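Visitor: Take a look at the structures below.
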Structure I
Amino acid sequence: MSTNSDYTPDKVWAWNKANGGRFANINRPIAGPTHDKELPVGRHPLQLYSLGTPNGVKVTIMLEELLALGHQGAEYDAWLIRIGEGDQFGSGFVAINPNSKIPALMDRSGPKPIRVFESGAILMHLAEKFGAFLPVEPAARAECLSWLFWQMGSAPYLGGGFGHFYAYAPTKMEYPIDRFTMEVKRQLDVLDRRLAESPYLAGDDYTIADIAVWPWYGGLVNGWLYGAAEFLKVEDYTHVRRWADAIGARPAVQRGRMVNRVSGDPSSQLHERHEASDFATKTQDKLAEVS
């Protein structure tokens with residue numbers, strides 16, 4: 001990979017060398033499965049195949065919030081998809097999500113299983129299915145969906161842009177880091193100005209907009225993403241920090257953040273979730289470690 005300022009792209013790009021970086025072993029310019037592998041199926045109506053990244057956490061938070069409201073139909077099995085090992089390219093996973101990205105959901109609650117992929121689509125599917133966290137009043141619904149789709153369009157600049165070049169690229173390059181830092185700080189300012197007006201993104205009520213945005217931008221101001229809190233001077237965004245703390249204190253959010261997580265303190269990781277009691281077992285393990 002050239003970092004010279006005189007680099008000129010070839011007339012036709014060819015995939016004939018490693019692209020470098022942390023995820024070089026799973027990046028490729030073609031779609032489809034690389035191997036045959038069926039996915040496991042548990043006993044609950046909702047089967048989630050995911051990893052505890054910000055996009056995956058959106059869905060496990062949503063499911064835990066629905067269960068906290070008493071929606072027993074939201075019981076789920078969360079199966080771990082290790083993207084670093086290429087699980088997302090197995091034939092079973094690709095059948096659910098042809099884009100080979102986590103999360104992917106199979107809703108088996110009806111006579112015919114329904115596949116849902118893309119985290120925003122999964123949040124909307126669950127919100128409409130259970131009548132929760134998505135306003136029905138037209139103006140409030142429009143505000144909620146606007147912020148939901150704002151996140152879907154903005155996060156690639158945060159993750160694939162800023163996060164990649166700041167934390168993962170094999171060589172530090174000033175131009176892309178400067179360009180994407182500027183955009184991420186603009187996005188944080190957008191959020192901060194909105195959250196100066198209302199407690200949550202869609203208004204007075206907590207919705208799927210907050211559930212979608214929090215794992216990315218809440219994680220950023222809390223220092224969980226890319227080790228970049230100081231670099232971005234996140235303390236300047238006081239309203240985002242207030243909002244991030246309020247959502248992070250919710251028990252369902254704390255549970256959802258544990259599911260399919262494979263990094264950080266082992267006591268905060270619940271690799272797979274099949275029963276609500278799995279969290280209690282994890283807590284007991286943590287207490288045993290302390291004693």
Structure II
Amino acid sequence: MIIKEIAILLTCHNRKDKTIECLEVLYLNKIPEGYSFTVFLVNDGSTDGTKEAVKEKFPKVNIIKGNGNLFWNQGMRLAWKTASNTKKYDFYLWLNDDTILEKNAVKSLFECYTEVLLEDEKPAIITGACKCSTKSNTFSYGGRTEEGAVIPNGKLQKCTYINGNFVLIPDFIYKQLGNLSSDYTHGMGDFDYGLRAIKEGFNCYTTKGFIAVCAPNEGIQGWCNPKNSLKKRWNLLHSPLGLNIKEYNTFRRKFWGTKWLLFALKAYVKAISPTTYNKISNK
């Protein structure tokens with residue numbers, strides 16, 4: 001039997017317990033017959049013992065040293081580059097280390113991929129639908145459209161935007177698109193990749209049901225939260241962990257043309273005077 005190989009890509013920074021839990025559940029997952037996987041984990045400057053704990057519990061994981069300033073997008077780029085340079089893989093699977101998979105999550109992802117392949121007769125990207133907690137069926141991450149979240153309904157559904165929590169990408173698409181864009185540090189790389197795929201004629205789908213748990217970032221984002229000082233909002237507007245306005249503008253310009261100017265103006269107004277912005281937008 002010819003074994004199809006999967007490279008599972010993660011990046012982490014100073015959340016040892018979450019990283020270990022994520023890997024524990026991953027290795028307990030039921031893998032489809034005829035498949036095997038290898039894990040590539042970028043340890044981006046963790047000082048909490050993540051590297052040592054992973055080495056001890058999961059000696060087969062390929063740990064890649066980061067410089068401590070990679071964040072999500074650049075960390076995943078490094079993991080992907082390392083994996084693709086190691087050998088030829090049939091599939092690449094993004095996985096966030098704060099995403100806890102259900103026991104059949106990997107199998108479900110591939111079942112959806114196989115069904116799509118039969119229907120579309122071409123490879124597609126499959127993003128796993130995540131819920132907020134084990135006790136709820138409330139959407140947190142997965143596929144989205146301009147109208148909002150694509151809620152699992154037992155059927156395959158197309159989406160426009162993909163959250164990078166748990167995403168299957170076949171090598172065929174990787175060969176066409178390459179790695180995540182170098183334009184981004186932390187966020188927007190996942191949305192960018194899905195939109196690039198659609199632009200090249202591929203489809204993005206979300207899984208039929210929730211197959212993982214990942215708690216969402218709740219509340220108003222710091223860069224536009226009126227409870228924060230203007231100085232703090234301004235700093236977060238430019239921070240990789242905030243909106244990161246320069247990269248946000250790059251993303252908008254790439255896919256929305258000259259409309260990016262309107263998006264940029266709205267973002268600045270929202271950051272400088274969120275109360276005024278909300279009054280105007282609610283009229």
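Visitor: Give the label, chosen from I, II, of the structure having the highest value of distance in nm of label points 7 Å out along Cα→Cβ at positions 30 and 110.
Guide: On the way: I: 3.5; II: 1.2.
Looking at the calculated values, the largest one is I.
Visitor: Please state which of the structures I, II yields 1.4 when distance in nm of label points 7 Å out along Cα→Cβ at positions 94 and 174 is computed from it.
Guide: Details: I: 4.3; II: 1.4.
Of the options listed, only II reproduces it.
Visitor: Assuming 16.5 is mean count of other Cβ atoms within 10 Å over residues 70-77 as calculated from a single structure, say which of I, II it is.
Guide: Details: I: 16.5; II: 23.6.
Computing mean count of other Cβ atoms within 10 Å over residues 70-77 on every structure in I, II gives 16.5 only for I.
Visitor: Kindly point out which one of I, II the value 2.2 was derived from, the read-out being distance in nm of label points 7 Å out along Cα→Cβ at positions 46 and 158. Numbers along the way, then the final one.
Guide: Numbers: I: 2.2; II: 3.9.
Working through the options, I get structure I.
Visitor: Taking relative contact order in percent (Cα under 8 Å, 6 or more apart) from the coordinates of each of I, II, which one would give 21?
Guide: Values: I: 21; II: 18.
Corresponding structure: I.
Visitor: Of the structures labelled I, II, one was used to calculate semi-axes √(5λ) of the Cα gyration tensor in Å, for residues 38-149 alone, giving 27, 19, 15. Name it.
Guide: Values: I: 24, 16, 12; II: 27, 19, 15.
Structure II accounts for this read-out.
Visitor: Between structures I, II, where is distance in nm of label points 7 Å out along Cα→Cβ at positions 14 and 54 highest? Intermediate results must be reported in sequence, preceding the final value.
Guide: Numbers: I: 3.7; II: 1.7.
Looking at the calculated values, the largest one is I.
Computed from the coordinates by the stated procedures, all read-outs in this text should not be read as laboratory data. In this text, all values refer to a predicted model and were calculated from it rather than measured experimentally. Cβ atoms are built from the backbone, for glycine too; each structure is taken alone.
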